[in-house]
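Next come the structures, one after another.
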Structure 1
């Protein structure tokens, strides 16, 4: 007997899930999450810098001052190069995001139009009343 196996989720699905979790975390607790990520990034940077300084001091024979200067200025140059690479890619990301948004808009617009055409009049009236009730509820909630 052959068992039917469930398909394995792709890495893209996992990436989307992680982005959704990170985004929702930013919306629910922005200060705490940003501070946590800043502390983690700073701790990793300091650990790597300390390890490189120790290698330069004990492995190569530099003084502590020179090892710290080499590590600091090397990290500054790496940071500048990373910022340059990031800002060069931002327009491409915006262009891709714009194309993606336009494609999704046209798809959703076409789906909504097709669904609206096939609905009966009673269903159309129910949807309009539901939307009206939702808008009035949001306005009442915002005014309270």
Structure 2
């Protein structure tokens, strides 16, 4: 029987995978709600950038979801680069220590404590949700910017 991964381990894994450009792994670690919002945002962006091609390809949510799951190059450029900048992922990847603060049923709060080389410290609380058989990062549920 597989041991359940702790919420803080999933959060750490998310940011480590992002630093290694394993975007499809990161995608699988987002909550359903976050995935749905990012699919909708990306779909709107694709149609705004190139409506003719998007209509010709009959792009919809299922196609965009598949693009995320397969580490599609267009989405690495269109979505993930922006995500890395907006999320301060590099800081999380380099400086954060993750601890589960609270665990209530299918939700948990993980604290990312970033300790910088100059001694400054910054703490961010991340909402984690247990769904699809494991812990997922509720990026948007955590109120983080994008």
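Nothing in this text is a laboratory measurement; each read-out follows from the coordinates by a stated rule. What you see is a predicted model, and the numbers here were worked out from it, not measured in a lab. Cβ atoms are built from the backbone, for glycine too; each structure is taken alone.
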Given a value of 0.00 for FRET efficiency 1/(1 + (r/R0)^6) of positions 52 and 132 (r between Cβ atoms, R0 = 30 Å, to 0.05), point me to the structure among 1, 2 it was derived from. 1
Tell me which structure, out of 1, 2, gives -13500 once helix-only ellipticity at 222 nm (-39500 (n - 2.57) for each DSSP H run of 4 or more, over all residues; to 500) is calculated. 2
Top of 1, 2 by Kirkwood radius over Cα pairs in Å, largest first: 1
If you work out distance in nm of label points 7 Å out along Cα→Cβ at positions 20 and 124 for 1, 2, which one comes out largest? 1
If you work out distance in nm of label points 7 Å out along Cα→Cβ at positions 84 and 116 for 1, 2, which one comes out largest? 1
